[in-house]
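Asker: So, here's a batch of structures to check.
Rule-based calculations on the coordinates, nothing more; no lab input. Owing to the predicted nature of the structure, the values given are computational and were not obtained by experimental measurement. Cβ atoms are built from the backbone, for glycine too; each structure is taken alone.
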Structure 1
Amino acid sequence: MMNMNSEAKSITAAELGHRIGAASGTKFDRKARLRWSNSLFRILCISSALFVCLVLFSILILMLRTGVLTFSQVSFKEFFFSTNWDPENEHYGALTFILGTLALTSLTMLISIPISVIIAVFLAEMTPKWLRNLLRPVLDLLVGIPSVVYGFLGLTILIPWLRGISGHDLADGLLAASIVLTIMVLPTISRISDDAISAVPNKYRDAAYALGANRFQTVIRVVLPAAKGGIMYAVILGMARAIGETMAVVMVIGNTAQLPNSLFTPTAVLTSNIVMQISSVEFDSTWNYGLYMMGFILLAISLLMIVGVRMLQKRGGRYS
């Protein structure tokens with residue numbers, strides 16, 4: 001009887017030791033799995049970032065490699081400082097399109113940024129919650145509208161309206177294109193700026209009110225400077241869409257290779273010239289190489305503007 005009890009005790013102790021060992025092994029395996037999964041996730045994130053950089057640099061190198069072939073037949077001075085774009089007669093001056101792109105982007109940003117920030121302040125600071133919850137999804141839906149729809153509305157509604165106001169026979173030009181692009185980028189800049197302003201801690205507003213500031217002073221002197229980083233990101237995204245937009249611009253700008261002498265004069269930009277001519281040229285031709293160089297210039301302008309905005313940003317948008 002005593003032997004049976006001791007055997008039972010020994011079996012129980014053995015089972016208990018086995019269970020403890022199994023539990024320890026499970027715990028060890030779980031830690032190993034967590035370490036392995038964290039390492040795998042880190043590798044995936046780094047690989048994704050490197051892949052994006054690789055794609056960007058590959059596009060830049062491809063565009064540059066093909067575009068520089070232009071200068072085997074065309075001088076650098078003629079391409080960048082001449083306004084005579086006549087490929088049929090071997091003239092490849094791209095200055096008109098470069099200046100048109102810069103002018104269109106600048107005019108669009110000049111109109112869209114103040115309006116977008118005002119809309120964002122209205123949504124984040126002044127609207128009741130029920131109206132805010134109604135307007136935000138509407139802005140999100142406007143972001144997804146195809147650009148050709150904006151271009152068609154600009155062609156059929158905006159341009160006849162501008163003709164009636166200005167008295168010009170042709171209202172195609174920078175003003176029509178900039179208004180269409182402004183309507184396109186407004187939802188993007190407004191929604192991201194709205195999120196940035198809403199993310200500013202309420203203690204900033206409470207401190208301003210405690211010091212005697214009114215709502216306007218609080219928004220201008222406290223909230224907007226604190227949300228500057230997010231607003232700058234919104235401007236970058238809106239600017240990137242404006243500078244690279246094609247279909248809407250093609251439909252309302254006029255697509256004439258000339259320097260505009262007014263806001264109602266038809267002109268052309270890099271994107272419109274590329275999309276209108278790329279399908280009708282041979283690949284191994286100076287004309288095609290010139291279009292590739294225009295694409296590279298477009299990418300370079302976008303990158304330089306983004307870098308410039310990021311340099312101006314400095315400390316913006318750091319909350320404590």
Structure 2
Amino acid sequence: MHIVIPDDYQNVIRSLDCFAMIDGHSVSVYHDAENDPERLAERFADADALVLTRERTAIGEALLARLPRLKLISQTGKVAAHLDLAACTRHGVAVMEGRGSPIAPAELAWSLMLMARRQLVPAIRGLYAGQWQVNLGERLCGQTLGIWGYGKIGQRLARYAQAFEMPVLVWGSEASRAAAERDGHRAATSREAFFAEADVLSLNLRLVEGTRHLVTAEDLARMKPSALLLNISRAELIAPGALLQALDQGRPGFAALDVFEQEPLVDPGHPLLRHPKVLCTPHLGYVERQGYELYFGDAFANVRAFFAGEACELANPEVGVRRGG
């Protein structure tokens with residue numbers, strides 16, 4: 001069995017404890033971000049199984065048609081728009097999902113919130129440049145945290161907010177708003193009120209067709225000039241160009257971002273990286289050791305179970321599974 005693992009940007013997968021689960025098999029690991037279909041077809045040509053890191057590599061009809069040997073895609077986390085599930089089924093490629101965890105993304109979101117509000121990056125840069133106390137930040141206590149999407153991450157952020165004495169305001173589905181109220185938080189009376197009242201507004205939604213470009217320029221224009229927009233979920237939740245336009249117009253006054261429309265983002269001249277009111281990190285939400293052990297531990301266990309012929313829960317159970325060869 002030959003297993004191919006693309007997109008190991010940090011060259012860390014072989015260092016994980018869970019790698020021992022597949023260490024006896026033929027494994028190819030790639031450390032760059034390759035999107036060229038020809039190169040991907042070459043790299044994956046001899047693969048019996050692909051282990052994908054979240055949505056870093058897109059797998060569609062044209063690529064699958066060139067991979068007759070491929071039998072399994074073991075997905076870290078859940079299947080998303082990067083993977084054409086129907087095409088996998090047509091080509092007889094089984095797909096297995098793993099679990100996710102809200103812990104690391106929520107911790108990163110809170111770190112970004114603290115760093116942005118206390119203006120830590122310019123303060124640290126000033127210190128290393130020989131300057132002392134170059135700016136004045138703000139505390140979180142008393143500021144209203146707006147959470148759009150009261151799922152596992154949103155709920156964890158709400159608990160953090162209580163520890164920091166921040167009132168919580170929730171928007172989302174009717175079920176999300178009701179759950180927030182049961183937990184003692186306030187649901188916004190309207191979408192307009194949600195954007196207008198939040199001092200810090202965190203987007204915690206999954207990217208699906210119904211949420212793509214959901215946040216508009218009009219929404220952002222309702223935010224306070226002092227407000228901070230926090231996005232650790234997906235850049236495509238916001239309409240193209242809307243955030244830069246809003247920042248340049250002064251509403252909201254600040255943004256903290258862990259996600260971008262084009263990733264990896266390696267252009268230091270990108271306007272979001274150069275904007276004085278934006279704090280950026282390179283999609284680190286789930287990227288930490290314990291999270292990787294969880295994600296890849298599940299993915300490797302799924303590979304072993306599938307090729308051992310064990311009963312497996314597939315994301316595309318209608319596929320005509322081909323295990324041999």
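Asker: Computing distance in nm of label points 7 Å out along Cα→Cβ at positions 65 and 225 for each of 1, 2, which one ends up highest?
Answerer: 2
Asker: Which of 1, 2 yields 20.1 for mean count of other Cβ atoms within 10 Å over residues 89-96, as computed? All intermediate terms of the calculation are to be shown ahead of the outcome.
Answerer: Working: 1: 17.1; 2: 20.1.
It traces back to 2.
Asker: Where does the value 24 come from, among 1, 2, when relative contact order in percent (Cα under 8 Å, 6 or more apart) is the thing being computed?
Answerer: Numbers: 1: 24; 2: 18.
Source structure: 1.
Asker: Rank structures 1, 2 by mean count of other Cβ atoms within 10 Å over residues 129-136 and report only the one at the top, that is, the highest. Numbers along the way, then the final one.
Answerer: On the way: 1: 12.1; 2: 9.2.
Ranking 1, 2 on mean count of other Cβ atoms within 10 Å over residues 129-136, first place is 1.
Asker: Work out the source of 5, 24, 29, 22, 15, 4, 0 here, i.e. which of 1, 2 gives that when P(r) over Cα pairs in 10 Å bins from 0, in percent is computed.
Answerer: On the way: 1: 5, 18, 22, 20, 13, 8, 5, 4, 3, 2, 1, 0; 2: 5, 24, 29, 22, 15, 4, 0.
The value was obtained from structure 2.
Asker: A further question on this structure: One of 1, 2 was used to compute mean count of other Cβ atoms within 10 Å over residues 73-80, and the answer was 14.5. Which one was it?
Answerer: Derived from 1, not from the others.
Asker: To test your reading of the models, identify which of 1, 2 gives -24000 for helix-only ellipticity at 222 nm (-39500 (n - 2.57) for each DSSP H run of 4 or more, over all residues; to 500) when calculated.
Answerer: Numbers: 1: -24000; 2: -9500.
Computing helix-only ellipticity at 222 nm (-39500 (n - 2.57) for each DSSP H run of 4 or more, over all residues; to 500) on every structure in 1, 2 gives -24000 only for 1.
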